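Got some structures for you, see below.
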Structure 1
């Protein structure tokens, strides 16, 4: 399909570590305009040696703040993830969908929780 674009994380980052929110933001900024254009995006994790949720929250999770669940599900696929990393990604997606369904309430709860720690 000519409307499909494969994004290699290791090519964009120049390394095999997916551990920082800054690198996650680079991936998000690569994916989001493509989804916006209606493209089908395959996010390739081939060659990635370390992956943490902080990276996934930024790279993938925040897509749910910009696009509907249906848009992300229909236009974004991933490849090259081990079973435990797929589970990590699913947790990030579930949390992002919950958060973006009512961000004001979650932000308010976080602010209240932070006040208790003073």
Structure 2
């Protein structure tokens, strides 16, 4: 149906196969253009140096600028599990280094051998 409101109504005869093919191609293009927001993850060791942390924070900033959420995991190894408080301090340091433009979606939670939290751009 081209125009149902007019008198007489106007209809057009189309090749169903061609029409269906064009419609599916258009849906594929729309799906490709749609931006999917993924959850990116950055793993950090408890004894990470300042420079290594700065490099990882630059990568996290690029993820945030692209519109992704970032899950940061502080990984504990061996006897480091006895010092869980150091991981929470590292998490606070990460949030402070990233600045005021970010929001913490999920507070730091200790699960298994890692402390993880989720951040996003405000």
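What follows draws every value from the coordinates through simple rules; no lab data is involved. This structure is a prediction, so every number in the text was calculated from the model and none was measured. Cβ atoms are built from the backbone, for glycine too; each structure is taken alone.
Computing mean count of other Cβ atoms within 10 Å over residues 12-19 across structures 1, 2 gives 14.9 for structure 1.
With FRET efficiency 1/(1 + (r/R0)^6) of positions 4 and 60 (r between Cβ atoms, R0 = 25 Å, to 0.05) computed over the structures 1, 2, the top value is the one for 1, the highest of the group. To which of 1, 2 does the computed value 0.10 (FRET efficiency 1/(1 + (r/R0)^6) of positions 28 and 84 (r between Cβ atoms, R0 = 35 Å, to 0.05)) belong? Derived from 2, not from the others. Assuming 22 is percent of Cα pairs over 26 Å apart as calculated from a single structure, say which of 1, 2 it is. Attributed to the structure labelled 1. Match the computed value -17000 of helix-only ellipticity at 222 nm (-39500 (n - 2.57) for each DSSP H run of 4 or more, over all residues; to 500) to one of the structures 1, 2, and report its label. Among 1, 2, the structure yielding -17000 for helix-only ellipticity at 222 nm (-39500 (n - 2.57) for each DSSP H run of 4 or more, over all residues; to 500) is 1. Name the one structure among 1, 2 that relative contact order in percent (Cα under 8 Å, 6 or more apart) of 27 was derived from. Source structure for this number: 1. Taking distance in nm of label points 7 Å out along Cα→Cβ at positions 20 and 100 as the criterion, the largest value within structures 1, 2 is that of 2.
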